[in-house]
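The following blocks contain the structures, represented as structure tokens.
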Structure P
Amino acid sequence: MLATSYRTAYNEDHEAFRDTVRKVFAEHLTPHMDEHEANGIVPRDVWKKMGDAGMLCMTVKEENGGLGLDFGFNCVLTEELSYLGSSAGFTLQNDITANYFERLGTPEQRAKYLPGMVSGDIITAIAMTEPGAGSDLQGIRTTAKKDGNHLVINGSKTYITNGQNADCVIVVAKTDPEKGAKGISLVLVDADTPGFERGRNLDKIGQHAADTSELFFNDCRVPMTNILGGEGMGFVHLMEELPQERLGIAVGAQAAAQRAFDEAVNFTKDRKAFGKTVFEFQNTKFTLADLKAKLQVGWAHLDWAIRKHLAGELTTDEASAAKLWHTDLQWECCDTALQLHGGAGYMNEYAIARLWRDARVTRIFGGTNEIMKEVISRSI
């Protein structure tokens, strides 16, 4: 269990919510995690239970069907989910897509989607990455060409989280290919739109419970009113959301790093070798001491970043630095913890194996850590 007595980003309401999250996860998520991993997806009924408990899209305003809470509540849920070791796609809807709908949506769009997103009846995804375009979003090829009062979408996307479950996808497409970044728009595509097809649920190294898909758009015809935000403003909107997205990744990374450390401590204090516990060897103690010091710094930095974001002051380069540092720490903790487990760490029956697998991608999604360094360097 995560220790929270030393945290500075949260108040009593946040911690009361944490208690609720732990209880709901213990009842509805933890007993079924192995099943979710094996099936490569979290069933829709689990999403509904999260919604019933007030654990989806908590920041959505009351007039849009939500609770109107601050982003700190999202962070609490992310910490508990990551410490548990689940890769369920709740956080994508909580931290990313909900904000797009609420901030950019028309009254009609907000009324159509947000209440269902809060309740768990509507699951969403955002489709940026393509087979030939990852970090370079200006290189996307998916188009949304005007045809009267409609847009006709053609193209494909890949590595899309919640892709199998999604009822609605925010598609990043070029409405005017001649204008570069200024010709990119965000377009809403419902799953029942003719011409929209889901590909296979992709077979990943880790994060197996997060259904991740290829998506295909073949003459998908949607009304112009499905543009989310201004036409040609898609790239700007994506950049505006990056601080929160990257902070959310940092939050999950720090919690997963702590879990890996805790697993290593428990294992080495129990495991015997050469007549004493593995923990009693100086190498083990010094290795864990080094990780504990880094985790202590990490929690302090994370609380600073959360508080700054809640005040609306976290910059893109600061969020990028948080994503870079905490995901690097996550990998260091997970890889070191696995090593301290010895051969047992390579066995899937131990929690560290899943934590290690799931950690690898966090230095890739949300912008690779190499891109994070590029972003940070621009602020120097």
Structure Q
Amino acid sequence: MPKLKIGKYESRYPVIQAGMGVRVGNAALTAAAIECGGMGVISSVGLGEDFHRSLKDYEIESEKNLSKEIRKARELTGGKGPLGVNIMVVLTNYESMIKTAVNEGIDFIISGAGLPLRLPEFAKDRVALVPVVSSARALELIVRTWQRKYKKAPDAAIIEGPLCGGHLAFTNEQLDNPKEYSLEILYRETKDVLDRYSLGGVPLIAAGAISVPEDVLKAIEWGYQGVQIGTRFICTEESGMSEEGKKLYVSSGSNDTVTISSPVGMPVRVIKSPLVERVLSGKKEPFACPYKCLRSCDKNKVLFCIARALLYAWKGNIDKGLFMTGYDLSRVNDIIPIKKFFDDLDKLARAESSSHQENRP
């Protein structure tokens, strides 16, 4: 099983635990992923216990709670890493959150939900920078901009396919034809970009429908240096998701997901729920907006507040919660310790290695 190296940071297994808000990708899950030999990622969105106070004093509370979560993760791992954060470009306080993470000594920053063209401007050289893209065109724009303005190359790139959970950088028409934008095809296209810019050594990390250890090995076989896993890790004992929410995930199947329009301004894949049914019918959820947390959100036009909906999911409110998910939930049907996934991956990799050796002439 190959290791994953991003900048100067290395993990035993080529697995990144996705940063998932609100409070799902928290310090506990992140620390558990690191202890198992993966890379852990804290989501910067929706941290803190007092939701109303967090909205009232949004910027100050966001920075304070991110610092607190990073320190907690460091404490739980005894200072071990690699520890990263996921910070969305679309956040109103994007710059201040990047600087907060850097000041806390974070190892790497993952940034998507928009093109992180200015990310190197806010980060220090020792912090590894990992953009999230869904096309070769987007990756080339980032590479070209970073090289021209900052003399900097990405330390890795996460390639999200159309089967990903959460926000999707694809049109609805593209999502209806996912095979045309498969991770295998995206690898070849994005690798070509890196080769043309003499960046062939930059790791590419597959994201989307990575649910079982066999998916990890398949991505490595295509050429990826690692994978990012979200939905499978929501359904672990360590994740911050409510027990009610976890039960909803494991009881749902491949026909229980749908994409809707998010206040972020992108399609988002979610589990069908009472809230989702109301949104699909065009009904507006009542909400107040004390702080515009997303630059792209127009409170007068959107049908729901995504921050509140994710908070309700974290609390286990099935009626009002929004449960982001990958495409096929039929392969995520139990709640496990995260260590079990890594143990199963290790066993499979060893078995595959032994089989290859036995079949050598």
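Quick note: the coordinates plus some simple rules give every number you see, no bench work behind them. What you see is a predicted model, and the numbers here were worked out from it, not measured in a lab. Cβ atoms are built from the backbone, for glycine too; each structure is taken alone.
Quick notes on this one:
- Given 0.45 for FRET efficiency 1/(1 + (r/R0)^6) of positions 119 and 271 (r between Cβ atoms, R0 = 30 Å, to 0.05), calculated: source structure among P, Q: Q
- Identity of the structure behind 21.5 (criterion: mean count of other Cβ atoms within 10 Å over residues 87-94, calculated), options P, Q: Q
- Among P, Q, structure where distance in nm of label points 7 Å out along Cα→Cβ at positions 23 and 167 as derived comes to 2.7: P
- Structure from which -15500 was derived, helix-only ellipticity at 222 nm (-39500 (n - 2.57) for each DSSP H run of 4 or more, over all residues; to 500), options P, Q: P
- Set P, Q, criterion Kirkwood radius over Cα pairs in Å: the highest-scoring structure is P.
- For distance in nm of label points 7 Å out along Cα→Cβ at positions 247 and 279 computed as 2.3, the structure of P, Q it came from: Q
- Origin of the value 3.0, where distance in nm of label points 7 Å out along Cα→Cβ at positions 7 and 39 was derived from one of P, Q: P
- Structure (P, Q) behind the derived value 0.50 of FRET efficiency 1/(1 + (r/R0)^6) of positions 63 and 255 (r between Cβ atoms, R0 = 41 Å, to 0.05): Q
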